[in-house]
Each structure stands twice: as structure tokens, then as C-alpha cells.
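None of the figures in this text is laboratory data; all of them are computed from the coordinates on show. This structure is a prediction, so every number in the text was calculated from the model and none was measured. Cβ atoms are built from the backbone, for glycine too; each structure is taken alone.
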Structure 1
Amino acid sequence: MPQRMMNSEQVARYLHVDPMQVSRWVRQGEIPFEHGVANPAFRRREIDAWASQRILGMREKPLASYHRETSQRARREDDAPFTVCSMLTCGRTLCGLRSRTKAAVLRDLAAVAEREEILYDPRDLVRSLEEREALCSTGLTGGVAIVHPRHHDPYIASESFLILARAAHPICFGAPDGKPTDLFFLLVATDDHHHLQALARLCLMMLNTGLLNNLRAAESADDLYRCTLQAEQEILATIS
């Protein structure tokens, strides 16, 4: 499949930032782009990977600023406000994930989505998750990971979705603090318009609310969903 190319204005719209910001990233060599052409050209898949990793590594203050600006810009462009919990249901939460290895986590998270009958081919999803983890772990400080495919293509699933699982036993997942991971989100967005928005919001929910502690104290899959819903409502209240 040929890679879609974008110009600076298209990248700015995709990332929900000002075009001048894209120009600054190009001048500073911070964003991947094609050299040797009159105007910068960008491969969408490279921008996907770059932007996702950038969000995962953001500190609280710049993340909150990015989330507020992109959410407000998205609201002006979309008729309906976007919510992470619209991608999550009680059936997509799991309290006792029994995976013992990183590879097993990826397979078992995909299996939850398969049971929901929203995947076209579970093997395609697992393969893309493995490719993403090979680039850099999606494990974060605090014992949580936001697993997502390397590429965000509409043929992976029939709809965008979020899976949330709490492991029965924490496992080594490559987190930057070297500690094991026990909370896993699987984020799959068939619409690339929402992938980065969802990623930023999840990260902010983890930093600015009691989400992680509440998820660890949850007694049921329904509680996992309610904790996530409450955390998102807290974040949305700060940008309304």
C-alpha cells in the first residue's frame, strides 16, 4: 500500500496545531520529513509514529497545554465532541488478565477485541502491535501501558475502540522506570483524526486524576469502566 504524503498545512490539521509550529519543527529538525524537495513533504505513517511517541513522553504541563489546544481546535472542526469512553464499554474491560509475557499481553488484548467481533483479522492487529513495540515500548512510568498499532488503518477493525485490562500479575513491559506493568489500555483508532487526541487524553487522565489508583482498587470490570468515565469527566471539565 503506497504511503500517503502530506504537506505542512495537512500535517498541522492532522496534529491540530498551528502551521507555524510545523515550520518550526522542520527548521529545528524535530519532525520527520522528506529532504531534497522545494517544500517539506511528510509521510503520514512516519508522522503517526513520531507524534504518538512525542505524546507518550510529554511532561504534565506541556501535555495539558497540547491537550487543551487540540481539543478546542477539534471542537471547532467537529459537530460532536470526542470522548475516549465512547470507545470503551464494560465488555471491553477485564479485571484479571493472566498474561505472563509481553507477547502474551498483546495476543490477549487482541483476543478481547476479537470476542467483541470488531476485528477484521486479529492476526493483523497483533502483528501491528508487535511492530509498534519493536520501535519503542508503549509502557509508561507508573505501571501502565497504552498499547496501540504501529499504523492506524481503517481495515484493522470495524470501529475505533479501547480495551482496558488489569493484570493478575504485573509483568515486565519495558517501562522507562524499569518497573513492571499491571494496567493495559489497547487503543485502536480507525480514524487517524482521533488517535492522537485519545492518546493525549489518556495520558492526561493518568497524570491529573486518581485514575491509576482507582483502577487498581476496582473490584469488577464495571468498576474499571466507571473509574475511566469519571477520570475523563474530570479532564473535560477543565477545557469546557
Structure 2
Amino acid sequence: MRNKEVGSLISLDDAVTARLKYQGEHFEILVDPIKAQEFKEGNDVKDFLATNFIFKDADKGDKASPESLKKIFGTDNVDEISKIIVKKGEIHLTTEQRRAMMENKKSQIISYISRHAINPQTGHPHPPQRIQTALEEARVSIDMYKRPEDQIKQIIHALAPILPIKIENRKIGVKVPAEYVPRVMGSAKTLGNIIKEEWGKDGSWMFVIEIPAGLQDDLFNKLNSATKGNVETKIMDK
């Protein structure tokens, strides 16, 4: 079995058991509960293991043999088998760990809303604290096992009676003078999807970028900072 570097493993004190019954056999691994759950949700997370071993019974320290792993999984590679166990199995959490994961999920949802939603009355995003207060007032039900984007529609629906809110993308037209193009290119592409671009005869760069509406102010601030205010912008779809 392939070992991982000791420095990449989490503390056993923070680990929980992930279990899988597969083809009539029982397998367990010790994992970081938050990282393992994020991986289970489809995020690109590495180093969620607390040990380098696949167990038949983690509490007893009873390890699965390389032969049995190859027979069931077709490999004895710990990383590959661990991914299967987390994806298809169950992660057992303590009450405190569940509470911590729920708070983490709530923070993810607040961040998602602040980036992707706006107040349709002002056209600007809501501050995170206001979103958090609205979630509490509306007693919104959050599923800690679902990604924010997979439950955001029902959350927005629950918030709507007490908070004017709308999920929206914006298309912004931008013209950057030639001397500032190298400084703008990198930051612009990290904020959204450039759907159209062309170059002026003077070397200026003109493009249309689609971004979550909540990032509009961030985009304008970064463009102004990179060009010292020498940039032209236009909201295309308002």
C-alpha cells in the first residue's frame, strides 16, 4: 500500500470513522470529518485521511489485508480506496462535529449568497451580516450534506418574504488602455467568464465579462486599482 507523508495526515483526536459495506465486506477509515464531507460533496479535497490504513474494524485496529483489498477494489492503493469509502459510505460524526459542520456550511451559504445575489431595490449585494440575520429570522433549513448551489434556490425562496433578494449574473463591458492590459488580464479572468473580446488599433483591450452580480463592486474596484482609474465600464444587461 502507498503511504502518505506523515505531515499530510490530520490528528487522530480530530478524526471520525467513515464506513462502507461493499460486496459483502466491511471497511473503515479514519478521516477529517469536514474535509471528508467536502470531498463527498464533489469538491477537490485532498489529505482527508488520519491514517494510512484501511481497516476491517478501526476501533480494534484490525486492518484489511492487501489481498482482500485487491480482491474487492482491484487495488490496494489507500488513497483510491479511501475515495470510494467516503463517496459511497457513511461518515459518523459526534454532536459537536455536526454542529461545527453546520456552522461551516452556513458560512459557505452566506458567502455564496453575498457573491451571487443582490438586493434588486439597490442593485448591490447584501452584507454578510444582514444575510446571516435573515437566515436566522426566517429559520431557514440548511442541509449540511448538500453543496450551497444545490440548495440555494429553496434558501432564496425562504428569505424572500423578509429580504429583497435575487440571484443574478451581470455582463459588464470593459475597455482597458494598452499600458494597463498586462495588469488587468489576470485579475479579470479570476472574477468571471470573458465571453467576448477584441483589440483596438491602439492596443487597448475591450471585452465583455459575465460575473455573479454580487461581484460587480469587486470587479470595478480591481479594474480601477489596476488602471489607476483609467478604465471604461458599462453594465450591458440592465
Structure 3
Amino acid sequence: MWVETPSNPLLNITDIAATAEVAHKYGTKVAVDNTFASPALQHPLADGADVVVYSTTKYIGGHSDVVGGAVVVNDEETREKVAFLQNAAGAVPSPFDSWLDIRGLKTLDLRVKRHSANALKVAEWLESQPSDVIERVWYPGLESHPAHEIAARQMHGGFGGIVSVQLAGGAEAAKHFVDHTQIFTLAESLGGVESLIEVPAAMTHASVAGTTLQVPANLVRISVGIENADDLIADLKQALDRI
């Protein structure tokens, strides 16, 4: 079973322990994409998962300057299978890419805690805005999130740096909003020290339009960086004021 929690971009939460219990009952392994939480906040193997995957491009690298991935397993048989595929397919990072990821790991805990603290402040501020401006805020650290209790149980030290928000003005309001931020850079990707903002329906998730994976057109995904939280909120405010 494949699990992504928190998910991209709506930040849905899956109970890893409960999923693993059901899967193992039927002899099925559980793989968890832990990219959004990072190993600083969530430990899927300890919760019963068999495989954990990461885009090291995101929080592990942390500086938007490396492309890579990692697979972590908890048994020798699976490790040998992954190693065989890696060797056969040539999915091996360069020495410099590996160095960049190792550099990122040295500050991962510090960075992710700052990302999380800033994201919670941003999410709370967005949620406090009038309903004719902000339709809904998606962030597992908010008590309004439908799976907040699960997230609080399986995430440790924070809820991550990604906040998604739906604008009441629809797709045009979302596009206008992201066009007018000054600190947040309009760009895909996430997890770097700098704050990014994007419209998934028109950018990262445009290819799934018209399918069951389609995301709301008025959704904005915010990768909250480690800048001053008050500056970030002020930037979002001035951008919203220009809609």
C-alpha cells in the first residue's frame, strides 16, 4: 500500500499505524512518502511502515539546489531488491549531490522546526481572514483540519511547512494572489529555506485536470520558508489586498 501523508497539495493525513496493521494482516507491505513531514517530524518505520521514500530535493536538501531521492527500508530482503534495481537502472546520485544532501541533513531539525512554526502562524492568520476572501485553509496543525488529532499523534515537533488555501474569488483570484507576493516566489517545488507559492491546478497538478486527481482551481499551495513570520504574513496581506 502506498501512502503519502501529509499529501500534496491538500495535506490529507493518513493514520500510518492503522494502515500498517490492516496491510500486514493481509501480507501487504506499506510504503510511506514522508517528503512533506521529513524525518524530523514523522517516523513511519516506527509506526509500522515497511518502506519510506523521500524527495531529498525538498526538506532534506533544504536549499533548492539538488535533485534526488531516498528509499529507507527496515529489512534486508527489501534492501537487496532496492539495491539491485538501483544498480541495474543506474539510479545513483553523484558525489556532489550526495554531499549537498548530507549538508542539508546537518540543519534539517533546526530548519523544519522553523518552517513548521512559521507555517502555523501563516495558517492561523489566513484562517482568521473574512470568508469572502478565504474559503478554506488546509493545514494539519489547525484544529479545523479533519485529521488534526491523527497528525498530532504521529507527527512530532510540528506539522510541516506547507499550507494550502482556497480563495473565495475562484481561480482568477488565486492567480492574481500569487502574482503579487513579493517575498514569496512564484515557483514550483517546496521545502527550501525560501518561501514559494504556486497554483497547483495551473502548475504542478495541471496534468491531472479532468481526472479523479484534479485539484480545486482556487487552491494555492504555500511553501513557508524560514524568513521572519511577520514579514511573510505582511506579504500575504498586501497580496490579498490587491485582489
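A few comments on the model shown:
- Structure responsible for 20.5, with mean count of other Cβ atoms within 10 Å over residues 39-46 calculated and labels 1, 2, 3 on offer: 3
- Of the structures 1, 2, 3, the one that 1.11 was derived from, the read-out being Cα Rg over 2.2 N^0.38 Å, for residues 103-158 alone: 1
- Mean count of other Cβ atoms within 10 Å over residues 135-142 derived as 18.1 - corresponding label from 1, 2, 3: 1
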